[in-house]
Structure I
Amino acid sequence: MTLLLAPMEGLLDFVLRDVLTRVGGVDRCVSEFIRITGTLLPDKVFLRYVPELRNGSRTLSGVPVRAQLLGSDPVSMAENAACLAALGPEGIDLNFGCPAKVVNRHGGGAALLQEPERILAVVGAVRRAVPAQVPVSAKMRLGFNDTGLMRECAQAMQTGGAGEIVVHARTKADGYRPPAYWEHIPAIRAAVTVPVVANGEIWTVADALRCREVSGCDALMLGRGMVADPGLARAIRAADAGRPGGDAVEWADLTEHLAAFWQLVCADLESGQRAGRLKQWLNLLRRRFTEAEVAFQQVRTLTDQRAISVWVAALQAGAGAKRPQP
């Protein structure tokens, strides 16, 4: 089973990628989308979104990172992809799934799912612009308002040169509301010959196993489920190997990763973003860990970086004291 870590704007950036891949179980990451308009972006923009490019396009724990581009103009996408390719990414992913109104209004993201011929033009232009050894993949939804063109969109991606297609099993109209309609993915798999990855509403090991059964995909992409339970990929692998319940990440272990996350946030993000990012992650962790609810309430009103650092140190020390000694 192949497990990928999803891109999530404003949440799953390079800081959280670094920490989650330390926990383990992930085969590959995809960056947040880099929006391409009519200009040629300087290298510093690509490096800001994907600083792993300075490390052989890998996180510090060695997991490959594929850079994602979002745009609708074939020429501009191709020119920027060529510049990005010169920086040595593991691959280039193309976003045809973003449901944001501001993106769709300008013809990007999921808006292109209404016009397969434009998808073909974008993918084809990018594939021709980058060296053959650089993989090109694409991410799509089931459609814009409905699923009527999902096969044609996937075929356009393959014809254009995408070697892998990730399917977020909802339409743009569905947004992020549950459920994910994994049962549509087999029709997409039957329409193409390249590997297809299933994505959407995989919160637990049971979800992952059911998604694999329903979709027929041996590759899954984990998003919010992995943020809420950083040990999810490891637990899926354990269950797949016949060891259900194995490799689970407990709260005491996670506090070490929370401390590392806070260190990275303070080092790499603007001061006004730091407290919010920690609270954002703790908020999602409440889905999996009862201890995260207590932690979230303790830190919820804190804004001063020094006060939060003291709190993080105390949390880490408390967890260490409870951890069984060898």
Structure II
Amino acid sequence: MKIVIGGAAQPEDIPGFDQIGVEHEIAFAPDDETLRRHLPEAEVFVSWSFRNSGLERNWDCAGKLKWLHWCGAGVKPALFPALVDSKVVLTNARGIFDQAMAEYVLGMVLSFSIGLPGMLAEQAERRWTYRQSELLKGTRAAVFGVGGIGQRIGELLRAVGVSVTGIGRTPRQTETVFGRVLGREDRFAVLAKADWIIAVMPDTPDTEGYFGADEFRAMRHSARFLNIGRGNSVDEPALVEALRRGQIAGAALDVFAQEPLPEDSLLWSVPNLIITPHVSGDFQGYERAMFMQFLENLERFAKGKALLNVVDKHAGYVPASLSCST
């Protein structure tokens, strides 16, 4: 079986590569020229780069391709029309980043509750200012996006006494930490009561611009908003205005409509906003964990078993129970 790995030039680029079986023919394709040379015979394509694999530009060469594995949770760059309309199975790295992103959220919530951003600013100015912290126990969080990451966020927040509500595309009963998931039509009622609003939604047409001026006006003045999902789910000018007017107490953003965030972005200077450079899921060792996950699926593929983490190419994410047999 021939496997092409896009976005990597050599085995040393991939932690854990030595674990792959010798029975496979492996080709690395760090550029379009190499990709076009190897893609015609490939049954499996691994996009080691989650931003741009080059596959769309060279799709005309992918005549034997059966399976595309995307090394990332978000798969929007992979959903070009020809791939969506094809029979090629798409899988992703769902599950790898759940714990790290949940810990990031918990860390940000704790930082806000003890007033860490303000204390760091005062430290830089050599000012000693007494303040009291806020107890997390008894506060309420609304988690927008109830997949694996959202569920783990809910579990960690519940562990420190925060009650959690999950909001998904449609209302339904679940056996997860959320119990009953509410739908988009319930969002304003939920926002009016939440102390912590956490966005971890996939990048789909339904989520674009989800949080706008109306949503920020519906939030409590003491609320904090965190986005670790997709940058385009937030109307950034509306968020800037909400923070400047004190409509909400603070925000933390790890994802943005444009990345890297431009130096002239208003977000850099807006009050009570923490900016991190899209790092919430990247823990030490995550690359090896991603490749081990691919190897597990590769074994299933070779045996004709159902693959894990099969993406619904029309929805743009992995439904809870979707699998696909090769």
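Just so it is clear, none of the values below were taken in a lab; they were calculated from the coordinates. A quick note: this is a predicted structure, and the numbers were derived from the prediction, not measured. Cβ atoms are built from the backbone, for glycine too; each structure is taken alone.
Rank structures I, II by mean count of other Cβ atoms within 10 Å over residues 38-45 and report only the one at the top, that is, the highest.
Values: I: 11.6; II: 21.2.
If we compare mean count of other Cβ atoms within 10 Å over residues 38-45 over I, II, the biggest value is for II.
Among the shown structures I, II, from which was the value 16.8 of mean count of other Cβ atoms within 10 Å over residues 110-117 calculated? Write out the running numbers ahead of the final one.
On the way: I: 20.5; II: 16.8.
Of the structures listed, the value fits II.
As an exercise: helix-only ellipticity at 222 nm (-39500 (n - 2.57) for each DSSP H run of 4 or more, over all residues; to 500), calculated from one structure in I, II, equals -7500. Which structure is it? Display every interim value, and only then the final one.
Details: I: -14000; II: -7500.
That value comes from structure II.
Please compute Rg/Rh (Cα atoms, Kirkwood Rh) for structures I, II and give me the label with the greatest value.
Details: I: 0.98; II: 1.01.
With respect to Rg/Rh (Cα atoms, Kirkwood Rh), the highest-scoring structure among I, II is II.
With mean count of other Cβ atoms within 10 Å over residues 102-109 computed per structure, which member of I, II shows the largest figure?
Ranking I, II on mean count of other Cβ atoms within 10 Å over residues 102-109, first place is II.
Quick one: distance in nm of label points 7 Å out along Cα→Cβ at positions 22 and 254 came out at 4.1 when computed from one of I, II, so which one is it?
Values: I: 1.6; II: 4.1.
Only structure II yields this read-out.
Looking just at distance in nm of label points 7 Å out along Cα→Cβ at positions 126 and 166, which of the labels I, II belongs to the structure with the highest value?
II
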